1. Computing distance in nm of label points 7 Å out along Cα→Cβ at positions 129 and 249 gives 4.7 for which of I, II?
2. For helix-only ellipticity at 222 nm (-39500 (n - 2.57) for each DSSP H run of 4 or more, over all residues; to 500), the calculated result is -20000, so let me know which of I, II that is.
3. Suppose P(r) over Cα pairs in 5 Å bins from 0, in percent, for residues 57-96 alone works out to 6, 18, 24, 24, 16, 8, 4, 0; of I, II, which structure was it derived from?
4. Can you say which of I, II returns 3.3 when distance in nm of label points 7 Å out along Cα→Cβ at positions 161 and 241 is computed?
5. Looking at volume of the Cα convex hull per residue in Å³, point out which structure of I, II has the largest value.
6. A value of 12 was computed for relative contact order in percent (Cα under 8 Å, 6 or more apart); which of I, II is the source structure?
7. Suppose distance in nm of label points 7 Å out along Cα→Cβ at positions 105 and 209 works out to 7.5; of I, II, which structure was it derived from?
Structure I
Amino acid sequence: MLKENNTADHAPSPHVPSPWDDFDGLAYYYQYRPEYPSAVPEQLRVMLGASTGGTVVEVGAGTGLFTRCISNALGPAYRIMALEPNKDMRRHAASQTPDGMPVAYMDGVAENLPVADHSVQLLTAANAVHRFNRPVFYQEADRVLMATGLLALVQYKPFERGSAFASDFLSAIEDALPTYRRHRHSKPEGGYAEIDISGELKRLSAFQDVEMKAFVYDEQINLETFMRRALSFTIVQKAVVATGCSRLMAQLYEVFDRHANKKRLAAMPYEAEMITARRVDQGQS
């Protein structure tokens, strides 16, 4: 693994209140989060085509869960710059990344990417784009991506269609936070909203070939994984603040108990959604 580098031509994120402060102290719980389905990075490798290597930038890398996933799929010819403004997350990511993996974790934000113009083959973010100032981020994407370079934005969420377990879990959060509704995302300025990434990209002349692919998968999880995974999500942390930890944990315990089998395992389904777009080659447009 490459060492963290804060000496690039940009300043570390200032210590002022930001959306990333929500992640302070959550790195421990991220080890209980589900892995991304292998189909996601495999699809990215296919979309990179005949490319034999280059630069990948991931924004909002967190503890490096998706970073390591795409590095394993793309191979050592692709150098990954993983930007994460939360120091605790970066420290945990570095500790979990094998030596020799071509990844550099750096302090950085989506609205000011510390890379040269038109130098990036793949720009990606996983479970993070809803926290960006997206109009500014899209401008940065247009600046840093090579001609026909790939933008890939990934989100995953509990998939309640046909799953009473997932639906009951989401209902418990809705009960704790009256202003929240399932599948809404936290806004940088506060509150919650649904977002339409595909629609936003389709309205921009800088991008073409906007596509969305969805991958549904599930995991058999035990009580400990369920409870600690729940605490890794900032929306659950907000519910804890609103209702008290013991009350919410008791509700979640009841949800798990209702759906666990005789082996004390329950199947939690997830849907991973990947939206991709290519930067328009301005020389050909």
Structure II
Amino acid sequence: MTKQDGKIYFLRQRLSKEGQSKTRVLKTKHLLLSIAATVGKPVINYVKIGVHDGFLIFLDPKFDLNFMFQWLELFRPYWNRYGQPGSQINLNTDIVQNQKIYIPKLEEQTQISNILELTDNLITVNQRELKMLRRLLNPGTCIISVKFFNLKRMLNMTYLINILSILVAIEFFYIMYLETFATQSKTTGRVFGMSSEKLADKNIQTLFKNQGIYNGLLGIGIIYSVFLLPSMLLPIMIYIIAVALYGSFSSGNKSIVFKQAGLAMVVTLLLLLH
């Protein structure tokens, strides 16, 4: 209970059938309050759980569970007044029932609990990061941790490069499809800025089909490089950029560079940084 900070999401121990017969089994989410041992500790169960007589159960709450959990957590030190100096503090149903509290409306409770829960999550994340940072700064593990971090970073960069390269290949396969198999389609005309009359020209069709084969081979070359020969990936990307630049300046259409080589530029930059 303590390790999960009062919110029970999993259990390491299981009750036998005999044990279940001697405890109260809660199958749904409830707010509990410890009245012995860890006195005043609120608990919310998110899993089926067996409860002994060291807990009070709020069976029909008229409040937001998360709000009351936070409220009881803040109120914990004040239960000490019910114990004698040097003795174990114990609560009971009467003490808890007679405790007067002032709480806002249910809607406001929910809003407050959402904010507090978000804050708790941020604190938990920051504590984990701090713990990890301390481990990284430990002289015995610092070198190994840095090497592992660099390896992980390299692997992540490689995955990104491969994914973007495959997208470049898909782009060229699509261009091949338009030029070779859908030469006279409206999409081909729109992409290349050509009228249906021009696309119907047999010479244009022949040129397009030849160009389509070239683009398809580029796509195959990229896929081959990604999976079998990574050293060829950078030259292919540079070649794609060079061809796009030539096409852009020769045609006067500057957008060709970004349409045909935009992704290739990104991959080239990542390869150079990698």
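Coordinate-derived values only; no laboratory data. From a predicted model like this one, the values you see are computed outputs, not experimental measurements. Cβ atoms are built from the backbone, for glycine too; each structure is taken alone.
1. The read-out was computed on structure II.
2. II
3. So the calculation was done on II.
4. Working through the options, I get structure I.
5. II
6. Values: I: 21; II: 12.
Here the read-out was taken from II.
7. Working through the options, I get structure II.
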